[in-house]
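Read-outs: derived from the displayed coordinates by stated rules, not from any lab. This structure is a prediction, so every number in the text was calculated from the model and none was measured. Cβ atoms are built from the backbone, for glycine too; each structure is taken alone.
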Structure P
Amino acid sequence: MPSRGLAVVACMVIAAPAGNLLDQAQALVGDTVISYSELLIEARDRGISLTPGPALRTDLEELLEQLVVQRLRTLGARRAGLARVTVEDADQELSQRYPGWGDLAKRAALLAEHGETEDEARERTGQRLLVERHIERRFRPNVSVELSEIERAYHDLYVPRWRAEGKPIPSLLEARPQIEADLLAERVARLVEDWTTELRQEFPVEILPLADELVGAAAHGP
């Protein structure tokens, strides 16, 4: 059976009964909405404690900013069309991340714990995969590291750090692959940050303040 394309941008506005605090919009990114319930699902997935209090507000505000960035990158990647994610891709990733995903009973328990449906879990995972693949195809081919840069980083940064930490100091030949990978990753990260800045200028973003009632309701979930 041919692979079905995954709709990789969650553009839906939650249709909920009036007064349902958990389905309130918490951020507007382009023409999409990040709801409070989406924020809670991501918090549970990352193991963030939902005990009400000042720490919870801080954690949720930081997480919301991360979700806004992720959504901006998803919109940018979708528009560029350099990468594609299928339902099968998302299921494979979910199986790797959650060993019980292939078991229907364990999957149901996991989804209940997070407070989301199968389609929502696939959508959330698909967005991550799409952004990762876009970065891999758009930015990684454009970065390189010279041997002289690796040697300089070895002598000026890595050797002093290993010495200060009391670790064995490998030879340059032994350390080269890791240093090269680190330098490449730093350069890709800078390109991605520049891209994200451009996306913020292209797509309107509005982050709404967390209501006291929402922070108090977090522990109970959607």
Structure Q
Amino acid sequence: MTAFAPEVTLLPDGFRRTAPPPDPVRWSALRQRLSHAASRQGQAVQDGLALFRSWAEAGAILPAVLPAAALRGGEASRRALQRFLRTLGARRATVGELQAAPRGSPARVVGTVAGPSWKPFSHIWAKSEMTRHNVRLLVEEGHDFFLGGAPAPMVMVRAVGGYLIGGPEGAIDPGDQVEVFGFVDHVIDSAAPLGASRPRGEPIALVLRAGDELPLIVRCLD
């Protein structure tokens, strides 16, 4: 059987990723480590694991995004998994609260999806399947979007480095309620909502993005 490595194509406003499904044997061992790491831990660790509503959903993402230290086994692996889950279990915040959050801090936010009005998509984020040389592959394509809604503050979600929780036919569209885990940042961007700017007038976007070691994770609540 031909082995396929994940392929990521960067788009002007997002990405397209093609990858084989996770190895079920590898995931089974990792699932046992996750259960052990979460046992008798505090609420933040439990909330991090609860971000995935089932082991099936966790298995579709975690093997690809866990830090290398979490995959080696032993006590160091258990501590790395606990740090990972504790970070994912960050307290839910409102979009307005992110305005005062330090750059680089983890955040979980619930809000309504809004796409750029000048750039219509069939879906803002979508997953599907394809077959190449008789090998099943998973395809995921995500585009930047805004979270919130007027007159409330809005945060831009940078899609690159992101993963959508859910099955192979999952999708996100404008108006959907979603939960997003990511890291807070501020960037100059022409798509930033009016009223957010530096003294020289450059538009500033409040952003949720993937981190250096942890991904952006999006979960549809509808």
Which of P, Q yields -6000 [helix-only ellipticity at 222 nm (-39500 (n - 2.57) for each DSSP H run of 4 or more, over all residues; to 500), calculated]: Q
If Cα extents along the principal axes in Å is computed and equals 63, 48, 42, the structure in P, Q: P
Among P, Q, structure where distance in nm of label points 7 Å out along Cα→Cβ at positions 58 and 170 as derived comes to 1.5: Q
Which entry (P, Q) yields the derived value 19.4 for mean count of other Cβ atoms within 10 Å over residues 26-33: P
Highest-scoring label, criterion being relative contact order in percent (Cα under 8 Å, 6 or more apart), among P, Q: P
Structures P, Q, by distance in nm of label points 7 Å out along Cα→Cβ at positions 130 and 178: label with the highest value: P
Parent structure of the calculated result 0.80, given that FRET efficiency 1/(1 + (r/R0)^6) of positions 106 and 154 (r between Cβ atoms, R0 = 25 Å, to 0.05) is the read-out and P, Q the choices: Q
Source structure (of P, Q) for FRET efficiency 1/(1 + (r/R0)^6) of positions 34 and 114 (r between Cβ atoms, R0 = 41 Å, to 0.05), computed value 1.00: P
